[in-house]
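Following this line, the structures themselves.
Derivation of every value follows stated rules applied to the coordinates shown; laboratory data play no part. Source: prediction; values computed, not measured. Cβ atoms are built from the backbone, for glycine too; each structure is taken alone.
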Structure 1
Amino acid sequence: METGALIQLKDLGLGLVLGLSALGSAAGAGVAGMAAIGAWKKNFNQNKSASFLLVALVGAPLTQTIYGNIVMTKMIELANKGQYLWGVGCLAGLAIGLSAYFQGKCAACACDAMGETGKGFGNYLAVLGIVETVALFVMVFTLIVLGKLAGA
């Protein structure tokens, strides 16, 4: 069994990219979920129908966990070859996770607005898509860098 400190932590980058992405997704969905519940409560108190579309807004930040998993899967190949990539895992995971968190905050505002007016769902989705684009860029650019490192 290998016992060196570096060997013990060889999978740290893998854990970071997935873990930080998932933390952002959890925080974003949590924030949006709280806003959806508040919007539904207002609707119920006013005897108005509560839109189930808010669930789509709440779930939007969850895709960033998938992006983290995709990057982690590519990183496994390099980790098996002895490249540990802690920095790549940390920074990519942080960027993807922050995208998810802020997407959740935007979704929370969207839930509040939708609950109040019942209008604008398409506009809100467009904003969430723009915020998600940051995570997609990070995933794609990280995969490009990992591909170049694999060929090096």
Structure 2
Amino acid sequence: MSCIRFNTPEQRRAMRAYAPAMMTPEEAKALHPAPPVTETKIRRLRLLATSDNPKIRESVASSLHAPEDVIRILAEDANEGVRGCVARNETVPQSVLRQLVGDNSEQVRGWLAVNRSTPPDAMEHLSTDHSKTVRALVRWKGRVDA
């Protein structure tokens, strides 16, 4: 038995008519507010950033609330997954994103190429990257942002 379902035009119209209204991001945020960022949370992020487990360090590198000094350390982490999480985090200071342009990992530079916060001068540098994939990501982002 196939799991593919073919709906008639009438069925599709009925499904659209009964579809629940989608919330805007603002409405969802109002219904589900994030807890406040406390000193305890910042201390926890600092502690987790020193973990031997790279997946835990990746979690810190992805945090919107990680302190700048912690982000700077994680941007130089030996693990490319951790540096990749720094590269895709849109709250990272532009100076750190500029630093990652010279990363030896194609994956890190690729994440940097699609980060909306990457400054124009860094994007210009990535547009001439030796990696065909990174250059393609820069072109793709240029089309998406246009």
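Between structures 1, 2, where is volume of the Cα convex hull per residue in Å³ highest? Let's see the in-between values first.
On the way: 1: 97; 2: 214.
The maximum falls on structure 2.
helix-only ellipticity at 222 nm (-39500 (n - 2.57) for each DSSP H run of 4 or more, over all residues; to 500) computed as -28500: which structure among 1, 2? All intermediate terms of the calculation are to be shown ahead of the outcome.
Details: 1: -28500; 2: -17000.
The structure behind it is 1.
Given that mean count of other Cβ atoms within 10 Å over residues 50-57, derived from a single structure, equals 17.5, which label among 1, 2 identifies that structure? Of the structures listed, the value fits 1.
Identify the structure, out of 1, 2, from whose coordinates FRET efficiency 1/(1 + (r/R0)^6) of positions 34 and 122 (r between Cβ atoms, R0 = 30 Å, to 0.05) was calculated to give 0.80.
Numbers: 1: 0.80; 2: 0.55.
Computing FRET efficiency 1/(1 + (r/R0)^6) of positions 34 and 122 (r between Cβ atoms, R0 = 30 Å, to 0.05) on every structure in 1, 2 gives 0.80 only for 1.
Once relative contact order in percent (Cα under 8 Å, 6 or more apart) is calculated for every structure in 1, 2, which label goes with the largest value?
1
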